[in-house]
Structure P
Amino acid sequence: MTVKYCRESRCVRTSHVMPSDTNNHQTMFGGKLMSNIDDIASIAAMRHCRTQVVTASTDSVDFLHPIRPGHSVCLEAYVTHTGKSSMEVFVKVIAEHLLSGERLIAATSFLTFVALDENRNIVPVPAVIPETDEEKKLHETAAFRAQQRKQRREESKKLASFLTTNKPWE
């Protein structure tokens, strides 16, 4: 299995924020941004492993600053860490006021993807090598996030075993 650099999976998408992208608070719909995050993260994951992928978890989406109509929104994604068949993908969301040039980190997100072959069987992925300070920091702190992810998944399984599938209208 080959080893790849974070930069090999990096993808960037920039678009205008239009009034139709916003809610009644005149900020970008969180759900729309989350959909864009999952989409670009899946592209980064596929660039890394060159196979099909499936989203295993969205660990977090932290909304830090509002994104308003007239801004541009830039999503940057890349693989920060890998396991045997899983990849952690970081997405950085930058809002830019196009008239003033002011840029802010508007949101950050971590997602986990699993690589699949054409029969939807889990397959191994290449390891990843960080180069920049940002990539190194995210790579170094990935083990902590992986532990939190594992713990949260176990808690979710316990909760799911308690929940019912009864039809609420009956």
Structure Q
Amino acid sequence: MSERFIVLTGGPGSGKSTLIDRLEAAGYARTEEAGRAIIQDQSAIGGRALPWADKDLFAELMLAWELRSHRAAPTGDGPVFFDRGVVDVIGYLRLEDRPVPPHVHEAALRFRYHRRVFAAPPWPEIYTNDAERKQSPEEAERTYAAVTGAYADYGYELVTLPKASVEDRLGFLLGNIHLS
């Protein structure tokens, strides 16, 4: 089943969520990004699991979200596109110079995805900040390096998405997933 689970990763503001939205519009199953939703929820309730308040708690909530997304992914024959995955939590912890707890490492080993992970590279020309995205373009580049490094360390093959229109990225992605 995990061979159907296709991860899109990268730094913030690189167009990956826009591509996932386009995949959904084309009829493909998808997951929602953990970080943005957690920030929205925690901000709404005055919670402390925010990247600028409690990085470790934020990481734990992202891990729980990604594990649930993995378990709740639709069954069937077609691909399911993940807006980040379990290994992104490790990338986040590394970015923030936090230790990776053994249970997070174990989760990355047990909850697997398609061997090819698609990475949206930093793209300053489209980068914008918003209520949930407060990182600088430089931090977005460091995030890209941290998450792609983590995926490589866990044995995934990284495929860099082209800096192109959403339609061109869609065609590139669909042409390179190679489901078995």
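Tell me which of P, Q gives 4.2 when you compute distance in nm of label points 7 Å out along Cα→Cβ at positions 66 and 82.
This figure was derived from P.
So if we calculate FRET efficiency 1/(1 + (r/R0)^6) of positions 106 and 146 (r between Cβ atoms, R0 = 25 Å, to 0.05) for every structure here (P, Q), which label has the highest result?
Comparing P, Q, the top value of FRET efficiency 1/(1 + (r/R0)^6) of positions 106 and 146 (r between Cβ atoms, R0 = 25 Å, to 0.05) belongs to Q.
For percent of Cα pairs over 27 Å apart, which of P, Q scores largest?
P
Here FRET efficiency 1/(1 + (r/R0)^6) of positions 2 and 138 (r between Cβ atoms, R0 = 30 Å, to 0.05) has been calculated and equals 0.90, so which of P, Q was it run on?
P
For helix-only ellipticity at 222 nm (-39500 (n - 2.57) for each DSSP H run of 4 or more, over all residues; to 500), the calculated result is -15000, so let me know which of P, Q that is.
Q
If you rank structures P, Q by distance in nm of label points 7 Å out along Cα→Cβ at positions 26 and 58, which sits at the top with the largest value?
Result for distance in nm of label points 7 Å out along Cα→Cβ at positions 26 and 58 over P, Q: largest is Q.
Quick check on the output: 35 is relative contact order in percent (Cα under 8 Å, 6 or more apart), derived from one of P, Q. Which one produced it?
Values: P: 25; Q: 35.
Of the structures listed, the value fits Q.
With mean count of other Cβ atoms within 10 Å over residues 18-25 as the yardstick, tell me which of P, Q scores highest.
Once mean count of other Cβ atoms within 10 Å over residues 18-25 is worked out for each structure, Q has the highest.
In terms of distance in nm of label points 7 Å out along Cα→Cβ at positions 74 and 98, which of structures P, Q is highest?
Comparing P, Q by distance in nm of label points 7 Å out along Cα→Cβ at positions 74 and 98, the maximum is at Q.
Since every read-out is calculated from the coordinates, none of them should be taken as a lab result. A quick note: this is a predicted structure, and the numbers were derived from the prediction, not measured. Cβ atoms are built from the backbone, for glycine too; each structure is taken alone.
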